[in-house]
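Colleague: Heads up, there are several structures right after this.
Values in this text are rule-based calculations from the coordinates and carry no lab data. Note that the coordinates shown come from a computational prediction; the quantities given were computed from them, not determined experimentally. Cβ atoms are built from the backbone, for glycine too; each structure is taken alone.
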Structure 1
Amino acid sequence: MRKHSLRKESEIDQTVYEAINEVRQRESVDLPAITPEMASTADALRELIRMERSVELAYEGFRLFDIRRWQLAEQVMPGVPMGRYYEEDGEWKQIRLDGFDRSFDPARDYLWPIPQRERELNTNLTQNAGY
């Protein structure tokens, strides 16, 4: 397994770009390679990787966990959710789910409640704040 490193803010190892390009340039995808000029800082590379994950892993159920791990949920979760579905005529349709209005409280919603059964099994566990 290849080792990838992001040692310092200003030093990004070439193997990071190579690993991303392995995914982008496999035969079933065939996307152009990224270059150090496209993401020369750690922040730019982080944004590029986040975009890659949202595209490459779309429909695989990772987005919710990603936005929570990256602590972006309060920016992207609130509001009326949008939905997409594929029509039989081959067209993607986008709809607003107007019956819902999501909110996100960063003081509480980054952590989920600890199930009562787990707290009964381990009395040292306490409930997360807000639950």
Structure 2
Amino acid sequence: MIKKKKEDPEIPTASLPDIVFMLLIFFLVTTTIDMDKGIPMQLPDRGGEFKVNPENISNVLINAQGDVLIDDEIVEVAQIRDNIRTKLQSRGLDSDGKPKLIVSIKTQRETPYNAYIRVLDECKRAGATKISIAEPDK
């Protein structure tokens, strides 16, 4: 008598790679990826320096409490747009047709981020195209 070798029961896995591949494609196609755009600004060339007339610079300071000073005058956030727009009109345009005024925004280290962004947005809405982001004091 010949003894037959007892077969071990197995789960058929021949189609497993196909199923995994189909699931992978399904999740790749149905997943959306949100891209953070950040703050849209054009940075100057590296190492480029040029002289700027001090009259064409408007200093915007934001303290840790979110208070805003424009050229050493305390201004409410609602008044920033009108204040900057008035300064832009008084300085005029350069040879490229852009405003001469450079808005320099400087904050303290403890300044809330949303206060900074709110001021930056108001400056852009006022029509400022030349915005300098100065480094906070150490």
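Colleague: Given a value of 39, 22, 8 for semi-axes √(5λ) of the Cα gyration tensor in Å, for residues 25-80 alone, calculated from one of 1, 2, which structure does it belong to?
Modeller: Numbers: 1: 24, 17, 8; 2: 39, 22, 8.
Comparing all candidates, it corresponds to 2.
Colleague: Tell me which structure, out of 1, 2, gives 0.95 once FRET efficiency 1/(1 + (r/R0)^6) of positions 49 and 105 (r between Cβ atoms, R0 = 30 Å, to 0.05) is calculated.
Modeller: On the way: 1: 0.65; 2: 0.95.
Among 1, 2, the structure yielding 0.95 for FRET efficiency 1/(1 + (r/R0)^6) of positions 49 and 105 (r between Cβ atoms, R0 = 30 Å, to 0.05) is 2.
Colleague: May I pose another question? Comparing volume of the Cα convex hull per residue in Å³ across 1, 2, which is largest?
Modeller: Comparing 1, 2 by volume of the Cα convex hull per residue in Å³, the maximum is at 2.
Colleague: Compare relative contact order in percent (Cα under 8 Å, 6 or more apart) across structures 1, 2 and report the one with the greatest value.
Modeller: Looking at the calculated values, the largest one is 2.
Colleague: A further question follows. Once mean count of other Cβ atoms within 10 Å over residues 17-24 is calculated for every structure in 1, 2, which label goes with the largest value?
Modeller: Max of mean count of other Cβ atoms within 10 Å over residues 17-24: 1.
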